[in-house]
Structure formats: structure tokens, C-alpha cells
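Each value in this text was obtained by applying a stated rule to the coordinates, not by laboratory testing. What you are looking at is a predicted structure, and each value in this text was computed from that prediction instead of being measured. Cβ atoms are built from the backbone, for glycine too; each structure is taken alone.
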Structure I
Amino acid sequence: MGLKHKITNTDVDFAFRRTVNITPSFLKKHGIKGLILDVDNTLAVHDDPVPADGITEWLQNMKNNGIKLIIVSNNHDGRVKRFAAPLGLDYVCDGGKPLKRGYTAAMKKMRLTASETAAVGDQLFTDVWGANHSHIKMIYVQPIEPEPKSKRFIRFKRVLEKPFLPRKFVDDKKE
């Protein structure tokens, strides 16, 4: 990433088009033992309690390969628990992203250090800033779908994010 990303703290370590394209072998190659996962538009569409296509299988594959998983969300307990419980995932709700506290709590629960942890998310001004402030690797993923009209604030942030979005994606190449 260039200087504008360093100045604005929007630098990402890796970018994927879809969450399900992140592989355990890729993570292990980069020393990543645990993932801090965002929910909305990363694992499911906004406010949907059901994971997007392929996510349940992807999560199981990660678990089978020894990758620790935890959700950190700015959503309240009701939303996060309703999503995480059927998947057997631990979580931190009201995570305060982009502040460090949610990331720090998640690493403590996973018993991992910052150098062993990566965050996966779709928003620059919450997920990316939070990961960068917490000194963990950041894996940006494109949103599953555009936000509904009811999510005006997020739609506004998407416009502001546009100049800083990654243009090269790991999953555009064969691993």
C-alpha cells in the first residue's frame, strides 16, 4: 500500500474478494493461528442470523485445521449471540471498533498474541482501523452485498472508503 494508506491508517496486509477464499494453508504460511471475525457483510448479510453461502463450511474447515475463531462485533449481545451460538463461535459484542478493546479481549479469549492473530472484515473505518490500532494483521474482504437503504450511515462510509480500498486481491491469483 502507498503513502495515503499509511497516513490514513487504512493499510491492509491482505485482501480477498470473499471470506470463504481465505485458506488455512494461507494463514499458516503467514503465521496466523487465530482470526477475529466481523459479522455483517463479512460472514452474513446485514442483520441476517444465517451465515452467507459457504460460511458454515468455511468455519468448520478453519476449526478442523486448528485455526482459532472469534467474532468481534459492534452489535449488541442479542444480534451477535443469535448468530454465533449455532456456529459454536465465541464472541465479543459491543466491541467498540475501531478501538482496541474488542480486539484485545478477543486475543485474550483465544490466548494468542497480536503476531499470531489477524482480523477479517469489510469496513475500513471500523475493521481496518481497529486491526491497525491493535497491531494485528488485517485481511480485508469485499462486502457480501451492498447495504440496504436503511443503513444510510454505512452507505455514506462506503463512499468515503472508496479511494482507499485495495485493488489487488490474493484470490485473483492461484495459491
Structure II
Amino acid sequence: LKDGFRNPWPYTWVQVSKTDPETATVWTLVGTKLLAVLHTPVNTGVLHSTPDGSWPVYERVPVTTMKGAFPTPLTPYQQRLYRAAKSAGFALKGTNIDHWHGALVQWRPYDDPGIKWVSYFDRGRALHYFPRAGYGWPQSAGCVEMPDKAAHQIFSTIHYGSVVTVSKRLR
């Protein structure tokens, strides 16, 4: 500071809370104080597919296509049919049914173009916009989804190396 140097990328931290309702808060260092600069409802992954932990943002893209598989829980009726078919000796190839975090799920592929304001932080998981009727509870395939305006603000505030912490913390 003596030489007038100012860091163009101040320390920022994104705290994702998996409490009800789920939220994200962006913190930034202003002088010596850590201040909350943005707070928004978000969606994390169904069936605990967004793990707890802290990761740095390693990739950022303004718009992309996301592809993968979504874990859709089987209904009790579907579970009974599946177990009966399996115990009867049927091969059941191509059903894409598996156990995931204690639930019997069918993996359904998705291919979503036009996903905006993407900041990857853990393998294929990212903070990003995704159009939903509402936010605040687990709905994603593992990412942290949020409304368009909030996602744009977060994308504009954080940078490579910003830490994203996901946890089920008490308020």
C-alpha cells in the first residue's frame, strides 16, 4: 500500500449453506474486514450429490453446455419391481439403476445448453445460473444453482482461486 499498489482481485469467499433454505453468501475482504457483499437462495444436489468441503474456483466460463447424468430416485413401486426382477434372475442391462447415497436411483442423462455464469470448483461441480421455479432446496445434479441476476453478480465478484465452501451449518 505504501507504493499505491492495490490488488485488483481482493480476497473473496463463497459460503454455500445446505440449511433450509439453502443459500450462498459471498464474502470479500475490504481493508481488514470480511464483509458479506451478496446473499442469495441456491439449490444444491439431490441425495447429497454436492459434498461438504472447500475448493478453489479453477475454471470460469460465461456460458457453456453441461452434460451428465441426474440421479432420479425410484418410487417405492419401481423399487419393488426392480428388486423382484433382480431376485428372479433378470439381467436388467441398460436400466442405469444403482444405489446412490442410500437410495435406489435411475441415472438419466441431461444435455443443457446455455448455462450461464459458470465457476467450476470441484471436478464438474460449479456455481451457475439454472432456470428453476424456485430456489432454496436440493434440486441439482451436484452443482450450486442460483437465479440469473445473482449468478451474474457472483461471477462478476469472484475470480480464479476464490474459495467455495459447502456445508450444512447452523445459522
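A few comments on the model shown:
- At a computed -0.43, -0.54 (log10 I(q)/I(0) by the Debye sum over Cα atoms at q = 0.16, 0.18 Å⁻¹, for residues 86-141 alone), which of I, II: I
- With helix-only ellipticity at 222 nm (-39500 (n - 2.57) for each DSSP H run of 4 or more, over all residues; to 500) derived as -8500, matching label from I, II: I
- Origin of the derived value 0.95 (FRET efficiency 1/(1 + (r/R0)^6) of positions 30 and 150 (r between Cβ atoms, R0 = 35 Å, to 0.05); candidates I, II): II
- A value of 35 for relative contact order in percent (Cα under 8 Å, 6 or more apart), calculated from one of I, II, originates in structure II.
- When Rg/Rh (Cα atoms, Kirkwood Rh) is computed across structures I, II, the figure 1.09 traces back to II.
- Each of I, II could give distance in nm of label points 7 Å out along Cα→Cβ at positions 110 and 134, but the derived value 0.8 comes from I.
- Distance in nm of label points 7 Å out along Cα→Cβ at positions 38 and 70 - highest-scoring structure of I, II: II
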